[in-house]
Structure I
Amino acid sequence: MVAAAAIAALALAACATGPRPSFDTAEPTQQATGDPAIDAVLERLDRVGIEQFTADYTILTRLGGKESTATVVQASDSRRSITINTVRFLDGIGTASTCNLTTAECEAVINDARVSDVQITHDFYGSSFARRLRVDASRGLAPARGYTETIGGQPATCADVPVSGGTKVYCALDTGPLARYDGNDVVIELVSSNPTPDETKFATS
């Protein structure tokens, strides 16, 4: 009985720990919502992991009026760099780190707590906001309004989603990355995007 209890405790601990945080590419259970405007944005966000690009963003955290900048780079060999202010998340095949660009100190894990004051996570440009959009779709008060717009010089597909407390705006580039989010917590806006990965963004200082 004691041995069985110990094995069960170890199994529960493993489940609680879970896999190390990393960058999402394509979720295995990507579900359509049935709302054409929302699904058009999701179709783009869901495929962002296979693209190569450099994208620059501005971020406004409404609580406290904090203004931030971010740069996302996806390069060959599944290498990704996300820089939010002075924190850089680096991920590749079998590697992951979170670095302070001011001190050049890194920890060998993706640590979203480093940017908790911005109220986003390292994967804000793709899977994180795809999940948000699916949740908002399930809570929507009416069908979303779909439209297209030019954001950061690139064509983007958008959906205005009416939810309790107002309307949230989600936009994604045709190539996948988030182009705009306007909600009651943060505002994210794409400034520029190009298909060439900026290799300088993989440095740790």
Structure II
Amino acid sequence: MDASIYCLFPKVVYLKNIDYIDNKYLLSLNKFCKKLKYVEIPKEESENISQSSEDRYLFNNHKGLFKLKDIILKEFNDFKNNLLSHTYNSFKITTSWVAKVDKGKQANIHNHNNSFYSGVFYINSEKDMGDISFNNFETARFLPRVEKYSLLNSRSFFITPKNKDLIFFPSELYHKINKNNNKETRLSIAFNIIPEGVIGRGDSELII
């Protein structure tokens, strides 16, 4: 009789290429990103760090991004309803910003507070422009050596994003942007998502 394997309490990461976005619109997003004002992401004693747009509410402040915002929310609703079964709540995007990673730059390990799920849409990202790497810092009693890594035994996982890729991941999941070794600048729009309505039960119930 075969053994049963249960992946208990997984961190669900969603990746989809939004190929129905036309290249003309993607080019307009690229041009939009290049016109924004940027600030360095504050990391103590860090070098070669990436930059973030000064505006952290892009989806609220720029009509040219309303189309992309609607696409992202449609994809997230499909994900949260059909895969996570979070059908009782609607969700909204709170903050949104451009992550700009020039040649030789990177973003250090971090996660996102005051958020349920986070996401990234990639505008200019190809091979050697910096993978997104996820890390597991939960306490492990022992760390035996691994012959072949898989989703069942890895403590880190990376994705090489392509143009038009959309990623959703739990906001508490630690992640980083690896160094951009390409001569071009890596551009993506990141965002945070929270539920609306009644969440929780009993003395933990909250109306957002």
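Computing relative contact order in percent (Cα under 8 Å, 6 or more apart) across structures I, II gives 25 for structure I. Work out the source of 14.8 here, i.e. which of I, II gives that when mean count of other Cβ atoms within 10 Å over residues 93-100 is computed. Going label by label, the one that fits is I. To test your reading of the models, identify which of I, II gives 18.0 for Kirkwood radius over Cα pairs in Å when calculated. Computing Kirkwood radius over Cα pairs in Å on every structure in I, II gives 18.0 only for I.
Throughout, read-outs are computed from the coordinates displayed, never taken from laboratory work. Everything numeric here is computed off the predicted structure, so don't read it as measured data. Cβ atoms are built from the backbone, for glycine too; each structure is taken alone.
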